1. If you rank structures P, Q by FRET efficiency 1/(1 + (r/R0)^6) of positions 158 and 222 (r between Cβ atoms, R0 = 35 Å, to 0.05), which sits at the top with the largest value?
2. Check the numbers for distance in nm of label points 7 Å out along Cα→Cβ at positions 86 and 166 across P, Q and tell me which is largest.
3. Taking volume of the Cα convex hull per residue in Å³, for residues 102-141 alone for each of P, Q, which is largest?
4. Quick check for you: by relative contact order in percent (Cα under 8 Å, 6 or more apart), which of P, Q is greatest?
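Laboratory data are not the source of any read-out in this text; all were calculated from the coordinates shown. Just so we're clear, the structure is a prediction, and the values are computed from it rather than from any experiment. Cβ atoms are built from the backbone, for glycine too; each structure is taken alone.
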Structure P
């Protein structure tokens, strides 16, 4: 038996188990299983590994993409990217990767227009790191928005006005706001200033159309949820686990 899984907390929103279970069945991959491992603290990772020595790979989701770095024996994460969402386990050694980068880059590029030269990145958690890495790679300037300004953010939500919205036609939500079951919430930005030149990208994929995306669509913006990013990063994880 080959065992893989997802760590994070909570995991009620996750499609990962269904995705991989369907993949194994549809592609005739025998003897492979994918399980959800909700960990209330990152310290529960070591007991999990001891309980399941057959684990060959893990995906990592909120809130542990940065905290898990301390548990890696080796990192294959690009320099300057301090987040891990994929772990390969061989002989008890944990090697970290970031497949969010692949997923976000390949899913956002087809949507970009010539005027998407500046972005607002909403949130500053582990998923933000991959988004920022890709924006830098693509030469897109950006501001990181958080509730309180700190070393890793440049704006607060209260700072966002009509000019900032106009200057940033690409708006990316990396927060869990709007994720099932909290579907009535969304980032606190002035949606009335969004136009049909805007692209709103939400890393949340459950529900398929968050309130953030609904508000953008209502203003004529192009919208994109995180489902394709999830699929692309999952396939990249599978490739890594089978190298």
Structure Q
């Protein structure tokens, strides 16, 4: 299991997470993603809330919910606030066109819902997550009933599917929505949009981990500085 506790400090992740917190201002509804870099954003926003910042947040997982509560951030829901001012989240891999693969924490379904509800979707990451082209496995949240069907359909499009197993319990990882996670490898992904559309048409896949709706990426560097990349797709 990946460590998502900010106490094990990563200067690059911390720099990116804090830089993204600067985008949040009074009165905003903020989407809070899941992951080690986003944890720094949540922690920083908590410090600012304690000093008077007035925000409410929609979380994407039990993990981000617990961190936000610990940080003293008031929580709301998409039912109450279906339009979000800004969503901040991490990434497993980012290509040169700012297409992103997410889902290492098995929260990509809720993360995608929140990102699509946001006026601005910002990714925070360290330099190791950048790549010219995507070649990371693509996490898939899958209905347990449809597992074998999804395996077959992924193989039909030349993917290599593997059921994600839990590290501290017997059996598969179960998402916050009660579903299985399948990690599907496709080698070099030359056309993320086409693969995204193919995966979206496979019955039994609740959601996949390819995100093509990113607005900005904040990259923390080893020297403590932060680079900002802006999408040209919009």
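1. Checked P, Q; max of FRET efficiency 1/(1 + (r/R0)^6) of positions 158 and 222 (r between Cβ atoms, R0 = 35 Å, to 0.05) sits with P.
2. Answer by largest value of distance in nm of label points 7 Å out along Cα→Cβ at positions 86 and 166: P.
3. Once volume of the Cα convex hull per residue in Å³, for residues 102-141 alone is tallied for P, Q, the winner is Q.
4. Looking at the calculated values, the largest one is Q.
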